[in-house]
Every structure is written in structure tokens, then in C-alpha cells.
Structure P
């Protein structure tokens with residue numbers, strides 16, 4: 001076994017992405033950093049390297065413990081990568097999703113232009129000041 005592995009293959013092997021092409025797309029889309037720098041899919045990963053993977057709002061951080069040839073089962077992943085993601089980042093996945101329902105009578109049809117404006121204003125007032 002060599003002392004490096006392709007980044008996209010490694011990300012797929014430790015189950016961060018369902019397919020290798022998803023891992024490749026993430027690398028090409030600057031969603032993956034290797035030791036703090038954006039990395040291409042063919043970049044070599046070594047033991048001790050630090051990976052940062054952006055998935056949605058969360059920035060996951062992993063340290064490479066060992067390299068592997070094939071995809072492994074989920075219970076074996078901790079033997080190949082240390083998850084260093086802070087709890088504050090993990091909490092972003094559990095953030096409450098605010099739902100906004102406008103009650104309409106059954107059979108009332110689509111909202112009129114005026115009703116739609118009122119709904120949009122109510123929605124905007126909920127999210128004013130949120131970045």
C-alpha cells in the first residue's frame with residue numbers, strides 16, 4: 001500500500017459522500033480543504049493530514065489516521081479518521097427549522113395578489129436581521 005491516497009477516493013471510502021463522483025464534485029466546488037488549502041480530487045492524502053468538509057451549513061473536520069484501499073463499513077470509519085468537528089458546528093444540523101403556515105379556508109383557491117403580499121411581508125418580518 002502506498003503512503004498516499006486520492007482525496008476523492010478517501011472521502012468516499014470513509015463514507016463522507018455516497019459516491020466517488022459526489023466527492024469529486026465537492027472537491028471541485030471548493031467544499032473540501034486539505035490542511036487548510038482547497039484541494040483537487042486527485043490530491044494525495046497522507047496520515048496526519050487535516051480535512052475540512054463543508055456540507056450545508058456545517059464545517060466537518062477530520063484527521064487522517066490511516067489510509068485505506070476500499071470503502072469500509074460505518075463502524076470501521078473511526079479507525080481511519082478522527083472526527084474533530086466541534087459541538088457548535090454539529091449543533092447547526094439540529095437547529096430548529098421555523099415553519100410558517102398561512103391558514104386558508106378549504107376551497108378558497110389560490111391567494112390573491114393582495115393576500116400574497118401580506119404573506120410575503122409576514123414572512124420577511126420573521127427573518128429580518130437574520131444572516
Structure Q
């Protein structure tokens with residue numbers, strides 16, 4: 001029995017936790033923006049792959065808003081969800097949440113969207129639905 005589009009979207013949600021260590025921070029002792037983008041692209045890729053079960057590539061990163069700095073010594077959770085699905089494209093929303101290591105304080109620091117496209121072996125777009 002084939003799963004509905006709604007259940008495929010729900011089941012594709014992807015969460016990754018990381019610790020922010022000094023080797024990933026800048027001279028302000030906060031996570032490098034480029035490292036945050038790399039992690040966001042990775043979790044978007046995993047989410048889109050889990051949804052489509054096909055080869056996917058990133059074709060764009062749309063607006064990315066850095067609302068709060070992410071200090072060294074904190075935990076981060078990256079959460080990726082499918083925002084929309086086209087014929088061959090998948091738009092994935094990604095949030096980064098900061099968690100203090102020794103308290104339950106948690107807040108959203110970054111949000112961005114990434115568009116992924118499913119491709120065949122010749123890198124031509126293929127249907128995801």
C-alpha cells in the first residue's frame with residue numbers, strides 16, 4: 001500500500017543534535033555562519049532524501065535569518081520539515097534551536113529554506129510524487 005503525500009511529509013521530519021565546540025566558532029566565540037549553513041544544508045538533504053527516497057541536490061538556499069548568535073558550549077538541534085513539494089522539487093524549512101547544556105532553556109536562533117531537486121544518474125530532474 002502506497003503512503004499518502006501527507007504521511008510521507010510527516011515521516012520525513014529530520015532532527016540532528018550537535019554540540020558547539022570552539023573549533024566551529026569565530027573570533028566572537030559563536031558558531032560560524034558558514035558552518036550553520038553547512039549543517040542546515042545537510043539536514044535539508046537528509047529530510048528531502050527521506051521524503052523522496054531518490055538522489056537529491058540543493059538548487060537554492062532561500063532566505064536564511066540569523067536571529068540569535070549560537071555560543072560555544074551550547075547544544076543545537078537542527079529540525080528540517082518539508083514545506084512544499086513540486087513535480088521534481090522539494091522545499092525544506094530548517095530551524096536551528098539553541099539549548100543550554102545545563103538548563104532547559106531553548107530558543108530558535110536560525111531559520112532558512114532550501115530547495116532540493118530529485119535527479120537521475122545523468123543529473124536530470126525526476127518526479128518526486
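Just so you know, all these numbers are worked out from the coordinates, no wet-lab data involved. No experiment lies behind these values; they were computed from the predicted model shown. Cβ atoms are built from the backbone, for glycine too; each structure is taken alone.
Observations
- Structure from which 1.5 was derived, distance in nm of label points 7 Å out along Cα→Cβ at positions 77 and 109, options P, Q: Q
- Largest in mean count of other Cβ atoms within 10 Å over residues 21-28 among the labelled structures P, Q is structure P.
- Of the structures P, Q, the one that 0.50 was derived from, the read-out being FRET efficiency 1/(1 + (r/R0)^6) of positions 37 and 53 (r between Cβ atoms, R0 = 25 Å, to 0.05): Q
- For relative contact order in percent (Cα under 8 Å, 6 or more apart) computed as 29, the structure of P, Q it came from: Q
- At a computed 0.00 (FRET efficiency 1/(1 + (r/R0)^6) of positions 69 and 117 (r between Cβ atoms, R0 = 25 Å, to 0.05)), which of P, Q: P
- A value of 176 for volume of the Cα convex hull per residue in Å³, calculated from one of P, Q, originates in structure P.
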